[in-house]
1. Name the one structure among P, Q, R that distance in nm of label points 7 Å out along Cα→Cβ at positions 187 and 283 of 3.5 was derived from.
2. Here Cα Rg over 2.2 N^0.38 Å was calculated and came to 1.06; which of the structures P, Q, R was it taken from?
3. Starting from the value -3000: which structure in P, Q, R was helix-only ellipticity at 222 nm (-39500 (n - 2.57) for each DSSP H run of 4 or more, over all residues; to 500) calculated from?
Structure P
Amino acid sequence: MATTGVRLTLKFDLSQGLKYAGWSESYDLNFSTIASATNDTNMGLIEAFIAARLNCLGEGVVCVSATLIADAGGVIVPPRPRRATVQLVVPSPIDSTPGQTVYNPALGQFPADFSTTVLYFSLTTDQGVVPVYRRNMWIAGIPDASSDTSQIQPLAGVWRTAFAAFLSQLFPQIQKTKLQTTSIIAIRSVDQSGANPVFPCTSYAGVLNQYTVPAHPFATGQLIEAIGFRAKAGQSVPRGQYKCVKVDANTISLSGANVATASIPPGGFRPVRYVWNPCKLAVQEGFSKRNKGRPFELLVGRRPTPRTFRS
């Protein structure tokens with residue numbers, strides 16, 4: 001379990017006739033620092049990964065930037081250190097049909113759009129190590145002709161070679177969908193292990209909007225996560241992440257939170273402590289689904305109004 005990590009962010013623009021989209025893709029890498037990520041060996045892995053990703057893009061997509069970001073791990077308490085960033089050189093596309101560009105000559109004259117070519121993966125850490133962390137990941141910009149929402153894999157075509165090469169860079173030594181060795185891709189999550197326990201809330205003062213959390217370790221401004229609070233339909237409870245306001249050694253309030261309307265306890269609070277765990281399993285879920293996220297500038301993935309509310 002790593003408590004610091006490096007993130008690679010790729011930003012894309014797509015212009016195809018009247019269609020335009022801009023989006024970014026972020027990949028958590030299994031490197032602890034910028035220095036370790038940018039040594040000769042690992043920089044070669046990252047550059048090969050970027051090149052393989054760009055080779056999957058259809059005509060008209062341009063990678064605007066590639067940035068390495070060192071995300072601070074551990075418990076988040078201000079003043080949080082500034083994140084170190086390194087701007088990488090992005091390969092240039094070549095001219096294809098008039099007015100269009102492409103990174104992979106084999107994909108020239110195969111235009112890409114955005115919404116219908118988003119391909120989803122389900123990523124999982126080692127299932128033999130508790131806790132298990134999971135994330136959904138999507139990639140976009142692959143040729144329109146490769147996508148079919150009823151299929152898990154891209155349709156047969158010249159793009160399959162580029163796509164297979166990208167998977168081998170994303171998940172080295174991939175065999176079917178199981179990773180045989182540690183990949184360079186990690187899953188960043190809030191630490192849910194015993195090393196980062198939940199401190200139970202024993203009572204709540206609704207008028208003061210204060211929570212009694214005996215012997216809590218929290219500091220004012222620290223990011224904490226509300227866990228396990230329950231409510232009936234129409235009620236509100238703490239849910240998700242908040243900035244803590246320390247009242248005393250046994251009492252806290254939540255910055256900007258509304259008054260809770262449900263009976264409290266049960267529930268508690270855990271420090272937001274980020275950890276990076278290597279991805280061990282990758283399963284392709286298929287192409288764009290309306291219940292999977294909301295890509296930039298597209299009204300997809302909206303969820304129904306919750307029955308309970310965040311206080």
Structure Q
Amino acid sequence: MTRATRTVRLAVTLGDPRGIGPEVADGAARILAAEEPAIRLLFVGPEALAPANAQEVEPVLMSDGAHDPAHAGRVAATAIRQAVRLALAGDVSGIVTAPIDKAALHAAGEPFPGHTEMLAELTGAPDVAMLMNAETTPLGGALRVVLATKHVALASVPGLLSPELFVSQARLVERALREDWRIERSRIALCAVNPHASDGGLFGDEEARIVVPALEALRAAGVDATGPVPADTVFVRALRGEFDVVIAPYHDVGMAAFKTASFGHGVNVTLGLPFVRTSPDHGTALDIAGKGVADPSSMAEAIRLAARLARAREALSGMHA
């Protein structure tokens with residue numbers, strides 16, 4: 001069996017039991033059973049919610065009160081912790097996570113704003129990056145967006161931005177694209193914070209004070225970086241193939257562009273962890289859960305990408321052995 005078809009085992013958490021996670025996991029499993037037989041899936045969550053054709057299940061206990069947000073949050077958090085233990089022990093090559101409800105997570109007493117922060121804490125990863133990845137889009141080529149700041153209020157963003165943050169995020173994605181995507185010299189765009197990249201300071205000083213020093217540090221380190229590029233043009237230029245990845249300064253400026261261009265095809269990838277982690281690009285969709293209309297496309301893409309990245313890491317590890 002070649003490396004391209006080598007069997008890879010992934011843990012798939014079922015997410016919030018009230019949401020569409022179990023449905024899209026089931027749909028993705030059906031799609032991949034025929035298309036990707038070399039991907040072996042271990043579902044982590046309530047056994048009653050696992051796909052009917054599940055190859056393996058790591059059960060998480062769920063009482064009759066699963067409709068209660070706090071209980072749902074505990075079920076989802078327990079599944080994440082079990083999947084992390086499996087990955088750290090080497091029992092699986094990566095984790096694919098179905099959506100969780102952040103309010104339910106908090107109701108369960110978990111202090112994390114989302115998966116990314118929880119996974120960083122559980123693994124002790126010093127630096128992580130949230131990469132939104134779409135290999136193809138209806139509007140053009142690939143689109144990859146890193147969110148420099150993640151699940152925080154917009155009012156908190158200016159105080160969190162720094163040259164060091166932009167540099168660390170850019171270095172994480174540069175390494176990932178080189179090692180996992182095999183892009184030898186990635187072209188990175190630093191998205192501006194203010195309208196028109198502040199127009200020489202008319203609309204703020206974050207570009208001069210934060211983005212430009214980061215750009216200079218990256219270039220000095222040999223990284224192909226461009227910026228600050230205004231938000232109203234940087235994503236179009238990336239879709240046309242000018243950049244391999246955009247570093248967005250805050251959540252919505254990156255996510256609005258990404259989901260407009262690639263909803264249903266996008267995958268959330270956490271960089272900086274000791275194992276591969278991906279997730280679909282949508283939320284729990286509590287309003288349509290159980291109606292049979294949830295689209296499993298993004299979950300299937302998340303599983304495919306996790307398998308591809310896991311195989312790339314195994315191949316690189318074999319080269320360095």
Structure R
Amino acid sequence: MTSDRTVVAVLTAPGEDRPPGLEPVEQDADLRFASDLPSLRAALVDAEVLLVTDFRTGILREAWPEAHRVRWVHATSAGVDAMMFPELVRSEVPVTNARGIFDRPIAEYVLGLVLMFAKDFPETLNLQRRRRWQHRDTERIEGRSVLVVGAGSIGRAIARLVGAAGMRVEGVASRARTADPDFAAVHGGDDLHRALGQADYVVAATPLTPSTRGMFDAAAFRAMRPTARFINIGRGPLVKTADLVEALRAETIAGAALDVFEEEPLPAAHPLWDMPRVIVSAHMAGDVRGWREALSEQFIENFHRWRAGEALHNVVDKQRGYVPRSQPEGSN
């Protein structure tokens with residue numbers, strides 16, 4: 001149980017507006033906004049709660065020595081890899097995340113990308129711009145196989161949606177398991193390359209951890225079918241980008257749709273922008289209208305639980321870097 005009013009430090013990106021929908025928190029809390037190192041240090045001095053909306057910044061670790069009173073950290077993102085610095089991991093401070101908010105939007109985005117490849121929409125739009133009438137045959141997705149690497153809540157939402165479209169879906173998790181309701185099979189991580197060779201579409205949806213960083217390298221792309229398409233909506237550093245570029249140039253794989261990158265924004269001179277059979281988007285797969293308000297609602301629900309001394313939703317296992325499957329989600 002906390003005292004009468006709670007100080008909440010809110011870390012935002014420079015130039016970012018105040019997160020919408022936080023007004024209900026101010027009935028019980030004083031919000032202190034920060035967007036750079038000096039302001040974050042000042043905000044943390046008396047803060048008991050830290051709300052992180054700018055999860056890609058490195059200033060949190062630099063300011064952490066000021067966080068003597070922080071008792072809970074919440075990230076408005078599904079991935080928390082950038083926040084898992086040793087001092088926070090070793091501490092007793094719980095970290096929660098936004099699991100559940102982005103699941104369905106990302107799943108819809110992935111289904112859309114699958115359809116773009118199968119129905120060749122990029123070329124249709126290209127021909128339209130050129131006013132060229134060219135009939136083509138396209139592909140069916142029914143009966144095609146999808147391998148979702150990462151069988152967490154986002155991976156499950158993807159599996160359910162593409163499965164409903166008639167695709168056969170298998171998953172890869174840290175450990176193999178049987179009789180999964182959403183996947184025809186779930187392979188262990190040590191079986192990744194064999195599973196890659198059986199898929200028409202490979203979707204990277206796993207959290208970024210030391211064991212998954214760079215998992216999609218030259219060997220992984222060689223293990224895939226030459227007709228396979230690769231989709232990354234997870235984290236950019238899951239992929240060794242130079243190896244992916246080479247695999248596309250050598251036609252080791254048939255195409256790629258990339259929403260996240262090792263370096264963001266993707267540099268304007270990067271070869272991926274102009275490569276055929278490549279779809280590039282700006283880290284937006286889960287960002288649908290109203291997503292910021294939904295994130296605030298999720299935080300507010302957890303904030304009330306914290307104030308009441310109740311168990312928090314979406315508690316991250318800081319050693320593993322993600323919320324275990326058994327953890328409850330919030331209502332959103």
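1. On the way: P: 1.1; Q: 3.5; R: 3.0.
Source structure for this number: Q.
2. Details: P: 1.15; Q: 0.99; R: 1.06.
Of the options listed, only R reproduces it.
3. Working: P: -3000; Q: -12000; R: -8000.
Computed on structure P.
Throughout, read-outs are computed from the coordinates displayed, never taken from laboratory work. All values derive from a computational prediction rather than experimental measurement. Cβ atoms are built from the backbone, for glycine too; each structure is taken alone.
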